[in-house]
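The structures come next, written out as structure tokens.
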Structure P
Amino acid sequence: MRNTRIITLALALAAALSMTAVATASAAPPELVNKEGKEVVKKKFTGTAGKENTFETKSGEKVKCTGGSSSGEVTGLKTQTVTNTFTGCSAISGLAKCKSNGASSGDISLKANAKLVFLDSESEEKVGVDLALPENVTIVCEALGVKETLTVKGSTLCTTTTELSETATIGCKESKGVQEFTEYEEGKERHKGVITETEGKGLKEFKFEQSGLSSTNTLKFEEKVEIKK
């Protein structure tokens, strides 16, 4: 009888461990790895933005930028830090030059913490990046001595390529201030993203409202990487 109890407990423990292992495996979000399938050794990367980059609020306020660059570092299998600097930024059909605090005229610099997530809950084939601002960003647009100050907070969900390569493309898409993706999946659970919001003071006053980003950024790594699903 004692042996039977021991065997029963052992089987129960094995089953529990098996269930834990399955839960842990299913909870793992996509991972950035090198060609050996291990954590990236060379951590640094740089990037170049396309010629059309737009920040837009739901009420129609827009800032457009004509280029940009980025730099960052891989901090784990699922995380990175990145700084995006957009150039040639303006508002009011180009009449007002825009800049973030501490940047040159026409430049907007955004620091973000990036996390790999799934964007497609049905197939889990679409991998994305959650770009979260660790602190609010202040953007000032000025024309003829008149200023508009924009305060931006939150995070943005964008798509990313996954195949083995030294480059990866990050695509952010919005329409009328609403990001293409506003939810993501992690560990088989659906989460609402912390949407980007913008507040305006000065020429036009408005409280924090939903806003989005359209941009394409090509990243270049120091070694070949891929995203393991």
Structure Q
Amino acid sequence: MAIRPAAPAPALDAPLHEQLQWLGSQRLAFRDQHGELRFDSDALAEEIGLTVNLTRFEPRQNRQEFAHRASFLLAGDMAISASTYVPLVASTTDYSESTLEIPYCGTTRYRIEGRDWFNRAGQQALYLPGQSFEVETGHFNGLLFNLNPRRLAETIGAVSRHRVPLELAERWVQRPVAIDLGDPRVQLLQRHLEIGLQTLADHPGQGLGSPLTGLALDLEALAYRCSARMILIALG
């Protein structure tokens, strides 16, 4: 994804117009011109809570302005979001799906079972199982895929030509995995994902609807294959 020149991230307590200027300098990975801007963290938390068991979702500091801009796609049973937002904190309880998060700008710290895991733009992405976590972000822009861990484990077996037994793949998808964004193999997979997302997003009528079209199902399968290959690369 081509990154447009970004304004420096403002201070956490900067006024809303400065936060919006920064958000406007960020390009979403798909449907950038159609990203929805939100200012109510509670209302957004209720929507996110339909798929993730949120227990907290709010600005990182008191009196901090909240702003969040995102676009969404549905592909088969998969929800995909491209979003950019001001610093926030959140926490969850266990849930059934796992996620792959690829950062384009900023850093995110996840705390899972007493250990910190970091997303860093240009350096590291994260695969996260459906474990409870606490998360703290800076100003951020990134992609997030919801994944079914059973299907992901099966895909790991398939793309490894069954050198990774299903039982081992099932254990792999139950733990966080740090993915090196500097690895050329990962960069190629990321580019394949971006092309697939843009192709679906640019197709007339696509968006949150029509998740079962051929294009949408092709993207869903591509996302599982790329995620599986990224995990295989990360785990050697």
Structure R
Amino acid sequence: MLLALLVVGLTQAAACPEAATAALRQSVVLARSFDLPGAAERLEQPALRGCVQVRMAALYLRALQRARDAYRTGGDAGSLQPVTLAIATLEQQAATGDQHAELARVILMAAAAAAQSERGDMALLLDHAMALERRMVRAGDGGAPGVTAHEAAGDLWLQVHRFEAAVAAYVAAAELFGNTPRITLGLARTAVQMKQREPACRAYRTLVIDWTGSSSVAEIVEARAFVADHCMAARENK
């Protein structure tokens, strides 16, 4: 239901072709399957360039991945330049009253702060993004496309090793949107970092059982390996 609300909210503009709805649905599925580059690419087709909402969603997903890549290299200005440019473009669109563009802008600002381990700025930005997203959901406008603000908050808190905050964000995301593979994986990884084997085993098992995509996806390989290495023996010893 929330996926439908998101897609409808993003494609209400008259400039959007009917194909935009299908592309957005497919993009959300790809993003929820841990394929952010594929999710962005699905929206970057020439035929969809006239749809502002689709273009902004593609920009958001592409820049979110680049912010995560930047974190791995220390978050220097050069690696964050594509994110900065995306934020500027989203800011221009947000100035027209586009709430989805504003939400994406704030999430990317938080992701850029996380890439530089600026936890204070990140916290303020994530609080703002999640509050905005909750208001949008209550209004029937859905949340951020593919990766909601609440899911992004969990991922970013996990990234900067604030594990209790990550758990709180993932739980809030599940309450607002229902469980997604990203939430389940995030809870599993957070439990591992907090040395909570049983919650980690439950989450990883759930991810493996519920997964319907390719078995070669890195996150699923990770989940299966953890279950095999850490969870089977625990079950046998009971």
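Nothing in this text is a laboratory measurement; each read-out follows from the coordinates by a stated rule. Note that the structure is a prediction, hence the values are computed from the model and not measured. Cβ atoms are built from the backbone, for glycine too; each structure is taken alone.
Rank structures P, Q, R by relative contact order in percent (Cα under 8 Å, 6 or more apart) and report only the one at the top, that is, the highest. Walk me through the numbers before you get to the answer.
Working: P: 23; Q: 19; R: 15.
For this comparison of relative contact order in percent (Cα under 8 Å, 6 or more apart), the top structure is P.
Starting from the value 17.2, 54: which structure in P, Q, R was Rg and Dmax of the Cα atoms in Å calculated from? Comparing all candidates, it corresponds to Q.
Quick one: helix-only ellipticity at 222 nm (-39500 (n - 2.57) for each DSSP H run of 4 or more, over all residues; to 500) came out at -4000 when computed from one of P, Q, R, so which one is it? Going through each structure in turn, the value belongs to P.
If you rank structures P, Q, R by FRET efficiency 1/(1 + (r/R0)^6) of positions 47 and 191 (r between Cβ atoms, R0 = 30 Å, to 0.05), which sits at the top with the largest value? Please list the in-between numbers first.
Values: P: 0.70; Q: 0.50; R: 0.10.
If we compare FRET efficiency 1/(1 + (r/R0)^6) of positions 47 and 191 (r between Cβ atoms, R0 = 30 Å, to 0.05) over P, Q, R, the biggest value is for P.
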